[in-house]
Structure I
């Protein structure tokens with residue numbers, strides 16, 4: 001158990017990041033059906049081909065199946081083969097079969113001549129206008145995959161193309177790593193739900209909807225617990241309910257004011273507070289704790305602080321739980337497109353707009369009024385990582401940025 005003195009220590013963002021990763025564990029496997037719900041999940045098993053693909057040699061173009069050894073010249077057209085049909089006989093010497101793209105190549109044939117490269121030569125006869133080589137315009141049996149071959153190894157993140165490949169081998173259910181259940185608990189007497197008209201002194205609860213969207217985008221299953229009021233009677237049962245999932249994310253109530261009850265209530269519910277302060281702007285009062293296998297994050301109540309705290313610490317943990325391997329914060333260097341000055345007492349993640357120019361990545365700051373200003377984030381697609389101090393940047397100077405959405 002950390003001492004009070006340790007809890008007062010301001011961790012750097014990197015120290016806090018590495019700390020939460022030490023507690024993150026991949027979740028158990030489960031069987032999931034072949035639906036779009038697999039998107040973003042990670043395979044927990046190797047998937048093997050149940051048969052050769054293609055299961056037969058097939059034509060890649062519309063034209064005529066021939067024997068290349070017969071050379072150029074005329075051919076007698078003896079049959080027609082369309083997709084889904086089985087050729088009625090073996091192709092003989094100086095014979096051809098009219099064939100459609102995707103259709104099975106007749107036995108005896110080893111090439112397909114495009115229909116543009118032949119001309120009529122009489123009833124049921126065609127003349128080849130050029131030489132043909134063995135294998136021309138033919139996809140051999142098993143060229144894509146062989147029966148029993150591993151086509152998707154365990155650890156593969158499932159995208160639309162993986163879903164298509166699973167369907168092609170008849171895999172209607174697969175083993176994947178379970179999605180984390182993430183409870184969301186916004187706190188504060190001032191909060192009302194988005195559908196309500198705030199009275200004087202009240203604000204709408206934007207954090208719950210925003211966090212639910214962030215969690216869903218990362219592959220987690222958000223579970224909204226409702227608003228916790230600033231009293232033990234309101235917060236305690238909601239905290240208990242939230243601790244039944246894999247992750248509990250609270251917003252608000254984690255600072256040191258008289259209404260910031262969350263840290264003490266978490267301790268009373270058996271949560272070990274691992275750290276409570278991070279040298280970070282926005283988001284200094286940021287709490288992380290654990291109870292058994294449940295991870296607890298106490299994010300600040302201001303929406304930009306809550307957003308940034310989630311991106312830096314919660315999202316990487318969800319990646320580990322989903323089996324997506326070693327997480328990383330996608331940073332890249334970019335050049336300021338204009339002069340920028342910003343003074344800060346601690347490392348700051350400043351909202352910026354990132355884009356690609358001929359000279360490389362460029363950024364410019366968006367107007368930002370601080371941690372309550374959620375509108376500024378809507379103009380941004382990245383966060384500039386600024387050190388503490390008086391930051392003065394000239395156009396063209398480099399800065400590290402944390403990418404929120406790829407700008408391509």
Structure II
């Protein structure tokens with residue numbers, strides 16, 4: 001038997017609360033995202049910038065869908081979102097990463113946060129115990145049914161994507177790469193036959209991706225071609241890890257200046273380069289280093305679109321605890337900013353050679369020296385006393401997307 005419709009008064013209260021939920025506070029969204037990405041079972045999603053960004057978009061879409069439906073018809077059942085492009089993309093990405101339905105635990109974690117936030121809203125709408133009881137009974141049943149329907153719909157999409165992928169040449173290559181990256185006992189000649197790519201010699205891996213859900217994904221394929229061209233067009237392996245991610249290996253290291261110039265024509269694409277290493281172990285190591293660089297950019301919220309592991313290895317280590325890293329930067333740099341900070345970063349990068357630092361900044365040596373003197377006034381302690389700490393703090397700030 002269908003549940004009894006809510007009373008007119010409770011319908012008005014649900015509509016009022018749903019209008020509040022349509023304009024969620026930033027801290028509510030942050031709490032929702034943190035819950036849906038927390039825990040060991042969801043670590044593969046949290047560690048992947050493309051998957052985690054997709055999940056955050058789905059979180060917001062589901063929240064707004066439920067709220068809008070309850071503004072229009074308070075207390076009525078809310079169907080799951082139709083199979084739109086966003087849902088299909090995240091399902092495809094989950095399957096291509098080798099994940100299963102355990103990834104859907106994030107919906108339940110999100111439900112727990114949503115219930116807590118909605119209860120807080122509901123308690124602010126009425127002080128009448130009976131109204132509050134009815135309001136929560138109706139609305140929490142609606143939330144639970146909506147999440148159940150959403151999980152069922154996404155599970156169906158996962159099954160469909162898995163069926164579509166099974167048996168394809170792409171699936172075979174991705175599976176071979178996954179075995180190599182996991183260190184599984186697959187013979188080198190077997191892996192080479194599946195990949196159509198030699199595993200001896202040197203490898204430089206790269207992760208290509210986009211954060212823009214509306215981007216032309218063809219830019220990633222053009223970025224893979226750019227990477228090969230910047231490396232002198234050696235043998236190159238390209239694997240579609242997801243709709244918005246490509247894994248690439250080249251037999252020569254790409255020229256970073258050519259990459260930067262080419263990326264100007266591909267505004268949606270981002271590239272993280274790994275180290276250069278040899279053999280099967282080098283194939284794996286270089287890819288893991290590229291992932292480290294990619295995840296560091298995501299963790300820092302960096303706007304940088306090209307990063308290589310050798311540039312960011314220290315910053316990646318120093319920013320594992322982002323809050324602590326920010327305190328270190330603040331304590332170390334004090335008021336240092338702008339042109340004096342830029343001068344210090346160039347001076348330290350050029351091993352404290354003022355002439356080379358001035359050339360790097362396209363400025364006169366005397367101008368550089370004046371900026372360095374001003375930097376000593378702005379720093380909490382003179383540069384000469386803590387050059388390595390200042391260098392590290394400036395690198396963290398640079399990769400955070402702040403100036404310099």
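Out of I, II, choose the structure whose coordinates give relative contact order in percent (Cα under 8 Å, 6 or more apart) equal to 16 when calculated. Structure of origin is I.
Between structures I, II, the calculation of distance in nm of label points 7 Å out along Cα→Cβ at positions 12 and 276 yields its largest number for II.
24.3 is what came out when Kirkwood radius over Cα pairs in Å was calculated for one structure; which of I, II is it?
II
If helix-only ellipticity at 222 nm (-39500 (n - 2.57) for each DSSP H run of 4 or more, over all residues; to 500) comes out at -20500 when worked out from the coordinates, which of I, II was used? Don't skip to the end; give the middle numbers.
Working: I: -5000; II: -20500.
It must be structure II, since only it matches.
Comparing I, II, where is distance in nm of label points 7 Å out along Cα→Cβ at positions 20 and 324 highest? With respect to distance in nm of label points 7 Å out along Cα→Cβ at positions 20 and 324, the highest-scoring structure among I, II is II.
We did not get these values from a lab; they are worked out from the coordinates using the rules stated. It should be emphasised that the depicted structure is a prediction, and the values quoted were computed from it without experimental measurement. Cβ atoms are built from the backbone, for glycine too; each structure is taken alone.
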